[in-house]
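**Student:** The structures considered in this document are given below.
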Structure P
Amino acid sequence: MAYHWIKIFDSKDEVENHIQLHTFIPFQLKGEKINVIKTDKGLFAFNDKCPHNGASLSKGFCTKNNEVVCPLHRYSFDLANGRATSGGAFALKTYPIEIKDNGVFVGIKASWWEL
């Protein structure tokens, strides 16, 4: 799978020192609204749109179980893999994150015509 790797932070230290736990950080990357969040289990990126009914997940909250909860119907999704942990068989779109010496990057899948 080919990705566009887009830098979102200049360093891991920037994330550690300036991003509070369980706070949604919104980005508009390659036409997609993406939230990045830091939890006790790491840094995660996911699509802002709830796969159930399209509500903005940035208006929801994050649990201690590493789940994002939709504000509309309270469906919850595992931040590590996007699987629904309540509500239904929906899956949240997640994005890989890579931490390198020159910054922190989110991977957006490249379309077939971009390969």
Structure Q
Amino acid sequence: MNVEHDLRRFKAEIFQALANPTRIAIVELLRDEGEASVGRIAEAVGIEQANASQHLAVLRNKYVVLARKQGNVVHYRLRDKRLGRVLDLLKTYFTTHLAAATELLTDLQDSSGKT
């Protein structure tokens, strides 16, 4: 058994689950609200309830969310709140990348205007 390989496979599965903007929006909603019903998730994300259920099934199968049934309503929450922090770190990474790209573009525009 190769622990490093298993860990990389686990990470890849999490990233596969998050490789869809709608699923990221769902995870961000659950990060912010803690727990939400399928109906609430569908409404907040702007998708049909059946589509929300499909995305939630992917997230559940990849160990991203947990489901709790209350009567006829299923509520979802993040399995671990640290996943929300991972998304926050990716936002910071994106912002830093965007700032660097903007600076490079500005430098290129400045240097092309000097000729």
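**Student:** So FRET efficiency 1/(1 + (r/R0)^6) of positions 8 and 72 (r between Cβ atoms, R0 = 25 Å, to 0.05), computed for just one structure, reads 0.05; which one of P, Q is that? Don't jump to the answer; show the numbers that get you there.
**Tutor:** Values: P: 0.40; Q: 0.05.
Structure of origin is Q.
**Student:** Between structures P, Q, where is Kirkwood radius over Cα pairs in Å highest? Don't jump to the answer; show the numbers that get you there.
**Tutor:** Working: P: 14.5; Q: 16.3.
Checked P, Q; max of Kirkwood radius over Cα pairs in Å sits with Q.
**Student:** To which of P, Q does the computed value 29 (relative contact order in percent (Cα under 8 Å, 6 or more apart)) belong?
**Tutor:** On the way: P: 29; Q: 23.
This value belongs to structure P.
**Student:** Using the calculated result 9.8, 27 for Rg and Dmax of the Cα atoms in Å, for residues 24-79 alone, pick out the matching structure from P, Q. Mind showing how you got there, number by number?
**Tutor:** Details: P: 10.5, 30; Q: 9.8, 27.
The value was obtained from structure Q.
**Student:** Given a value of -1500 for helix-only ellipticity at 222 nm (-39500 (n - 2.57) for each DSSP H run of 4 or more, over all residues; to 500), point me to the structure among P, Q it was derived from. Mind showing how you got there, number by number?
**Tutor:** Details: P: -1500; Q: -23500.
Structure P accounts for this read-out.
**Student:** Quick one: distance in nm of label points 7 Å out along Cα→Cβ at positions 64 and 88 came out at 1.9 when computed from one of P, Q, so which one is it?
**Tutor:** Values: P: 3.0; Q: 1.9.
Only one of P, Q returns 1.9 for distance in nm of label points 7 Å out along Cα→Cβ at positions 64 and 88, namely Q.
No lab work stands behind these numbers, since they all come straight from the coordinates. What you see is a predicted model, and the numbers here were worked out from it, not measured in a lab. Cβ atoms are built from the backbone, for glycine too; each structure is taken alone.
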